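Below you'll find a set of structures to go through.
Quick note: the coordinates plus some simple rules give every number you see, no bench work behind them. Since this is a predicted model, take the numbers as computed values, not measurements. Cβ atoms are built from the backbone, for glycine too; each structure is taken alone.
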Structure I
Amino acid sequence: MKSYHYRECGLDNVYLVNGFTVDEEDGEEYVSIDDIHGLHRLIAKQIVDKTTAMTGAEYRFFRIEMNLSQKTIGELFGVDSQTVARWEKGKNELPKMADVLIRAVYNEFIEKESKVRFLVDAINESEAQNVLNMEFEQNESGWHVAA
């Protein structure tokens, strides 16, 4: 069986030796990949563990895996979304801090009970709602988050 160049993940250097099926229907080829989430975690682990600087495509891979927009990433780093787009396209060099931080955030993000996972999920949810209501109540001991 021939290996499959898995470009759909957004990276040019990913090849699958097996774990995929190629079907043909009406002259069109369709590829299905087994355990795609497991594959993406392994790809991410390889990127996290590499000792060289991350490429823009790798940065985009992490952002998409965490379901964050360029705007949100930009706000987290104090830059505009166009700057993030230029990092991802390789037009501007990715700052070391952005490289290190996205690796660390992703590492924490994949842990189900992680506080970082909770924060990223909350950011995604509030981005979808665009408004985050906070409710508080006061009792004899002071102010508290409303139940």
Structure II
Amino acid sequence: MMTINLKNGVDKLLFGMKQKDVELIYGKPSKQFYDEDGNVIFLYNQQKWSLTFYEDEAFRLGYIICSHPDATILDKKVIGRNIEVVKNELPFKSWTKEDFDTNENHFNESNWLILQSEYDDVIRVEIGAIINDKDEFDWKFKS
């Protein structure tokens, strides 16, 4: 089972971790690169994760994309299931939908959660660190 802890992270990952903190738990990533904004991206093939460490936040973990088939949100499996069924099972009522050719993003802002669907099935979950009232990231990891 791979638990997605909304506002906090996934599995043992916590928003605010540095690269070394993640590597202590999960080892070296399968692949590592910089995106166009200078952020560091870690890919973990076995866990099916893409982890973004924000350059302008001292390379803290701020964004996680997960497509592992065992991923759960609030004890509900999400990957490979019908998007409307999944959304109805979750207690969040506010969703914004964006269309991208074959994919759709279903965004719940209060949890900074995106469920990406293709052919009506969830293929990917994206969660981001929450920004608090002071317009700063609410880091969960205390180093």
Structure III
Amino acid sequence: MSLVHATTVACWVPATGWTGVMISGPSGSGKSDLALRLIGRGWRLVADDYSHVFASAGALYAAPPARIAGRIEARGLGIVAVRHLGLARLVLAVDCGVQAPERLPEPDRVTVAGLDLPRLKLIARHASAVEIITAATAAL
């Protein structure tokens, strides 16, 4: 099991269950802010800031470290409690950079815990970030 500097959230997909998205980027890039906006749309928190990631049966999974389970940082407010999941299967990695991504990027992948995940690059604070992640997850 690897400890990854990433916030993980998940949405319910009837055919597969809780489907996770791992959001990474430098400190202050808006990972938690983006996660809070997704949670406001019905997603669930798995882990904020750090996620335990592991491979099992050809899939990647994320779980929260015990001491931060159910907590997320709301910048300007502090640490708040939210509904969370203990485990989710990862299907997408989101890289929150500081530069605008390409308009029509080639498909990208990242290796995590020995397995590849599709990777989406975006700016977390853009108004469309939630819709982009939702569309990308639905397309997988």
Margin query: Going by mean count of other Cβ atoms within 10 Å over residues 23-30, which of structures I, II, III comes out largest?
Written below: III
Checklist line | Source structure (of I, II, III) for Rg and Dmax of the Cα atoms in Å, computed value 19.6, 73 | finding: I
Next item on the list: Looking at distance in nm of label points 7 Å out along Cα→Cβ at positions 31 and 95, point out which structure of I, II, III has the largest value.
Entry: I
Note to self: With log10 I(q)/I(0) by the Debye sum over Cα atoms at q = 0.18, 0.19, 0.20, 0.22 Å⁻¹, for residues 55-110 alone coming out at -0.50, -0.56, -0.62, -0.77, pick the structure among I, II, III it was computed from.
What the structure shows: I
